[in-house]
Structure P
Amino acid sequence: MPPKQHTPPDLPPMKDLTIENITDNVHTINSKCPDPRLQFLLQRLVNHLHDFARETRLSVAEWEKAIEFLVDVGKISTDVRHEFVLLSDVLGLSLLVDGINHPKMKNSTEGTVLGPFHTLDAHHVEHGHQISHDPEGEPLFAFCTVKDTQGKPIPNVAVDVWETDSKGFYDVQYEDRTTPDGRAIVESDENGIIQFKAIVPVPYPIPNDGPVGKLLERLNRHCYRPSHMHFMFKKEGFDRLITALYLRGDPFETSDAVFGVKDSLVIELGKVGDVEGLADKYGVSPDTKLLRYDFVLITEEEAKQVQEEEAWKEAKRQDCNLKVVNGLIVPQ
């Protein structure tokens, strides 16, 4: 028995499709989508994909190779190795999406890429805790503040911190991993202060034994990230901040494989003894390297306002029948 016809009566038949008319036909048949945002996303995605194929005269062999590449990216991905995130990172997409979704005000801390090695099993620790137990790492004391855009300390912010060991590997890259290391969650105190012990970050290669690594090799790009420590800030009423601090003078400071470095996030390490009373108060050797930074968070309302303004600017720039709903561009 032949299948029932499901083509709506007001749609033209999808026949005699050509290079010139295929795009409009795909838009037409997708136009019945009841979700305006999904319809808009698919319309633009199809536009760019089809234009890419036409502009490059994409060959079948190249198309097949691209499909094979994406399949390989999926095959190697696991719960602790997110190869698709890595692919997004090396193409600069991760940084772009974060910048769009978490816009910052001029006096707030800039965001950067999450990276593929964040986990959800970090332990909540007390202030002064040693988050890295690598005996070969150079000791580091982190002393930072968390404030709002008015300069007021923000207490009880959950600050998720993670870094590699002295060899440039995250704990999840070791097969014998039994407990989180080089990562922890510490809450800011009543003065907005967080302080913990760690090790001095080192440069390291992103995983380059998979399809993304092979792509970088074909592009004649290196696979290294400069020395850095990751931070994620969460508190109800404030826009989530994902960022990192990078060490000035690192050999890969200006060529990060995942485009994460921003000038405002590049720091120089000092020594604990450089700050009067710090060593005695926290029981840390004066010769220990010191990481200091004043993080500034924006509220959800502030972020929503900036995001709305930027979305309207983009909608008007495109000069077409668009509007903004909840910070997202949709067709009128």
Structure Q
Amino acid sequence: MKAYVIEQTGGPEVLQLRDIPSPAPTADEVLIRVRAFGLNRAETYLRAGKMGAISAPRVPGIEAVGEVIQDPSGQLRTGQRVVTAMGGMQFTRNGSYAEQVTVLRNNVIALDDTSLSWEQLATLPEAYLTVWGALDKSLGIQKGQTLLVRGGTSSVGLAAITYAKSRGLKVIATTRSPENSQRLYQAGADVVVVDNGNIAPRIREIAPDGVDAALEIVGAPTLRDTLKTLRPFGAVSVIGLLGGAPILEQFHLMQDLPAGVRLNFFPSGLFGTPALSLQDTPLPWLAKELAAKRIPSIHTRTFAFDEVREAHRLMESDRALGKLVVVL
């Protein structure tokens, strides 16, 4: 089968399309024919060496949609439409930049009743699972609350806006570029704030008592400011590192962490583990909502399989403003 392989760190040019052996599933795995996959920053970080040296050939990719080729357990039938994310893809096993991929069965979700195209299905797994985990599991959002999405023009930021609005929340979203404001309003944002690095005073004008919850997608550079936007006993979940390394220098627990405010980091690596089963994931419901156009699509552009390098260049330019998808 054909797959993209990374043998050394570098720019998009190190993504090499190769013929590699087709994987065989073990008893707790499923073999999937990949029909499409979304692109994520994690794949550019791996390629660029931000996740360590490449000591052996690696197939990148942390999510995919496609059809079951083989499930040794018989739980999933051949040809069944499924989505998958994480479960060690690109880290401890081959990733999804390939014609076929083996994944842990616990990280596979069946989508039998959807009428969505492959490219639209491919916008869902990683972005919406991350949003679901952070908003529902970490922050415990409730209808009527106010949510701040800091870094709204990223694909996961747009997913957070659409999902929170579908759950009945008021959403304040940020962007560094005023010209991107309309994209956030299209996703469902109630208020858009241009981010100059110090938005807490503006957020307090909008929500004088503070917001109920915040998703921090920029990361360490803006976290202290984001914390200042929370009401007492509000919470912030860090889900992105767009601003660089996840390191806070001289973080002062009493001065930087407001009274009663909760702070956590949500890693998508929890998906499919005993701590976070995917059995109650909202992806089947979201697929139906997207197909019925009750939520807007975060899809922005589709690439062919031989255009992955070009897709990486666009993703790293910060001009995508939505989810990039590769269709095989």
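Here is how the numbers come out for the structure above:
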quantity: Entry that produces 3.5 once distance in nm of label points 7 Å out along Cα→Cβ at positions 43 and 299 is calculated, selected from P, Q; calculated: P
quantity: Parent structure of the calculated result -6000, given that helix-only ellipticity at 222 nm (-39500 (n - 2.57) for each DSSP H run of 4 or more, over all residues; to 500) is the read-out and P, Q the choices; calculated: Q
quantity: Distance in nm of label points 7 Å out along Cα→Cβ at positions 51 and 315 derived as 2.1 - corresponding label from P, Q; calculated: P
quantity: Origin of the derived value 0.95 (FRET efficiency 1/(1 + (r/R0)^6) of positions 59 and 155 (r between Cβ atoms, R0 = 35 Å, to 0.05); candidates P, Q); calculated: Q
quantity: Parent structure of the calculated result -0.29, -0.39, -1.32, given that log10 I(q)/I(0) by the Debye sum over Cα atoms at q = 0.06, 0.07, 0.15 Å⁻¹ is the read-out and P, Q the choices; calculated: P
quantity: Computed 17.4 for mean count of other Cβ atoms within 10 Å over residues 107-114 - originating structure among P, Q; calculated: Q
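Each reported figure results from applying straightforward, stated rules to the coordinates on display, with no laboratory input. Quick caveat: nothing in here was measured; it's all calculated off a predicted structure. Cβ atoms are built from the backbone, for glycine too; each structure is taken alone.
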